[in-house]
Structure I
Amino acid sequence: MTITELAKEADVSIATVSRFLNNGPVKEETRKKLEAIVLKHNFVPSKITKEIINGQSKSIAVLTHSFSNLYTAEFSEAVVNLCGERKMTCYTGCCSGVESEYNYLLDFVGRKINGVILHEPKDGEAQLKLYERIAGRMPLIWIHSIPVDIEVNSISVNQEKGMKLAMEYLMGLGHKKIAYVTGEKGYSYTLKQTLWQEELAKAGFPPQPADLITVERTDFIDGIKTTKEAVAAYLAAGNRPTAIFCANDIMAMGTVNALTEAGLRVPDDVSIMSHDNTVLADSMNLTCVDMKIKSVAIAAMDLLDYAMNGTDKTPRHITITPELVIRNSCRELK
């Protein structure tokens, strides 16, 4: 289909089609009509074809380590949606480890992707020197929770602040025996564990060793099952906390399932607080620490725009402050 044929089918002038293709002023009714015809015929104007061939059309990639964890999946979706709004192409990749991540990044360089957003590599697998080398070849934004000094544009969420807010809220409701459900390893898990112990000890209620519940596969959807089993075993041993803090929403769902199976009600018998604030937390009406997923995605896209278009090559480091979202999963003790 040619521009002339497109204009004829839409019953508009060629000049109107030209303005439409270049995001110029066109009546909304006319724009919708032209969009429908473009989709119907899979029309690709020659200008766009030339831009793609010449590398003028911007394309970026998002690289993460799990799509079954809604925290990473929702972040990736937010970036894809923002790319659509900004007329950019977005590719997504899911790496299984350091070798996979390395191969993805080299492939992106070879394909001349305009920029990469690297989202939360697994703890212990962050290849800092590699990120700096890649950032010397193309713009790279690292979303992370690890406090390191690195010459790469980065965004982090202040999880220490978030955990302190969570403990302050639970203890403010009168909770003294608070269990902590966490993953096997990871900087953010360890940080939250340390603050859980410190804040309770400071208040005069040091947690018991049994109140630390460690779970496998917490970054994947089968973490719901492993969490349910671990919490069920904890309850079966006679432990009865008044509140449970879960280090992510996957673990929170498994915890709620275990409590329900044990005949315990949330929040009447046990209060639950979660971390991340994905759609899982919303669906279960959980009070939680909001990791500001969409705010991080917007900041990442803005920082990537700066890195792709700016002449100042100095890396920027942005910190986002989390906040509590209060729902109905925690009750005040009388």
Structure II
Amino acid sequence: MEGGVMSPMSPYMNADGTNPGGDAGAEPRGTSPVVLVAGAVSLYATVGVRDFPVAYASRRKPSWMEFSCSGVALSVARVQRAFGHRVRLCALVGDDSAGTAVRAELARLGLLGPGVLRTAVSTTGVVLVNEQGRRMGLPHLAPLDHEVYPWETLETQAGGADLLVLTNVRPLRPLLGRAAELGVPIAVDLHQTDGPDNRYNRPWLEHADIVFASHERLPEPETWAREVFRRHPRCGVLGVGMGARGAAVALRDGRLVRVAAAVRGGPVVNTSGAGDALFSTFLAVWLRTRDPVAALRAGVVHAGWKIGFRRPSAMTLRPGELAAMCEDDPPRTVVGRWD
């Protein structure tokens, strides 16, 4: 069964997330949704390798290497901005050389606001990518292990928001209960969680309205949906990224939407961040349409396009371009039941 496709939205943004009018710091105007995004923003090195496992050598020339600012929070924020949403970013950024680079990039993108606070040491990371586009991520989030994001700042930034994207980093974990009392929907991507009994992710499962996760350590979507919806009454939308099999979204009313994978624009170069693209694009379209079929289809297509670049998180389609891609060659979509 085929569902609807999102229609073009404005204002349009450049692929780097900046305003085509030239002012990178201008917040989208009008009645656009307000999205608070909280989490880690890190300085990353992405390194091309021949294959996995990487054989030991005391010195080896990489196939290629690029440095950029990345992290789930930044990936989500960039997509929301590209769709014309007003974004309030909440993050702890180190007072060091990596943090200087991160703040400069956030300022360029118009995302450096009062929610970006200073801490002692920045989060960083390395991603290894082989010639087939498979990746191995090495995120170094330890500088945040004993930090707690200030509740007063989060509460202030959440004022008037339409959605809170609270990523599953440690500084936010103690705040989930109070955030749920603000009356604003909460969304999270749990990434490689291993099921409803995961102790660390429990606060997000208990308080989030929209929950995404990766399939690697989960049962089939039908089983996952039955468990989560039975245990956690607040959750109404449950997404699963399934890699080469596409993605699925289960709804509390019993519907299960499946969309087949859609690689667009050339060979796979880097699959890093494909799940972030799926999650953030689903949210962007869902906020505008409340159509799970259109939102999931857009997320799958956008993710399939992004993985054709060395730095997928830095590349974002304009809404009109994404809509055209979905309409011209829609991926196979099936709407069934999980119950």
Structure III
Amino acid sequence: MKWLLAPLSWAFATISFLRWKLYRAGVLRQKKASAPVISVGNIAMGGTGKTPCVIWLARRLTDADFSPVVLTRGYGRTHKGRTVLQGDALTARLAGDEPSLMAEKIPDVPIAVHPDRLGSAREVGVCEGRVFILDDGFQHLKLARDFDIVLLLAHDPFSGGRFFPLGGLRDGLWRLREADAIVVVGEGGIPPELRFLAPDVPVFTAVKSFTGVKTLAGKTVESRVLETSPVLAFAGIGSPESFAETVLATGAELRDSVWFRDHHRYTIADIREIERRAEECNADILVTTEKDAVRLAGITPRLETYVLSITMNINEQDNLLKLIIDRIKASKG
């Protein structure tokens, strides 16, 4: 089967490299926004913690008296026009699950949703302290950025070293040298290969930590409700294995799990199948992610369902924030 995927993988790699070269040579021109742009991205398919990192960055920049705006594509949305969320999130089906979650978590920060991120920046406009946070922006070469944060998973930082679909890479390892900071997420430490792939790039480590439990309606409950309880976990995210680890960290007894593709739109039939699986393994409780919870709007499982809240904890985060703020100030000077 691999030999069938190899030509597609080579084609993907070639297109990625040529596109990057055309931008670097100036044949394809980058456009500048009217305020500094900080990108949060990765080089691999799937989840590395971009959304928690964007939320962390937006909060810290707000605390530092900046006025951040998140520019995001809005994967899986049905409303194709440009949308700006602030606090009152649309449903995930209209705006996308990640923008809806961001609007809930950082209600004072505008979330501009549209594939044309430069157009979103122009529509939102500038004000004192304006900073644009480019969500999933490392491959969005059309928009110039002032600082690139690249996230890697500690347990599989280079996605097997092969391009999609043979592996998980969506960009070349050579581009890690262009990052302004690399954040390695999860247990396992800093990959030694980074000393050669990105010798001059500051590297930080981070973990996604469990912070609490709430109901689908958003009511906070005691985390001990899951201790020793037989549960079934379900999610449609890029890295479901990390969510399974989070479930186990609560003290719950994980009886089974049901994983869907990233950004999956849930149906009643999906929920009934999840409930059937829970009955088979004698699980009394369902648990899912915050990102999945926003996609469950209008669907209520018959079993008790809890949502696990997580946050990103970056080691030496003050040093990372200083690098970012220094670059913001330099770009305005």
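Nothing in this text is a laboratory measurement; each read-out follows from the coordinates by a stated rule. Predicted model, so just to flag it, every value in this text is computed and none were measured. Cβ atoms are built from the backbone, for glycine too; each structure is taken alone.
Match the computed value 33, 61, 6 of P(r) over Cα pairs in 20 Å bins from 0, in percent to one of the structures I, II, III, and report its label.
Source structure: II.
Suppose you compute distance in nm of label points 7 Å out along Cα→Cβ at positions 38 and 182 for every structure in I, II, III: which one lands on 0.6?
Checking each candidate, the match is II.
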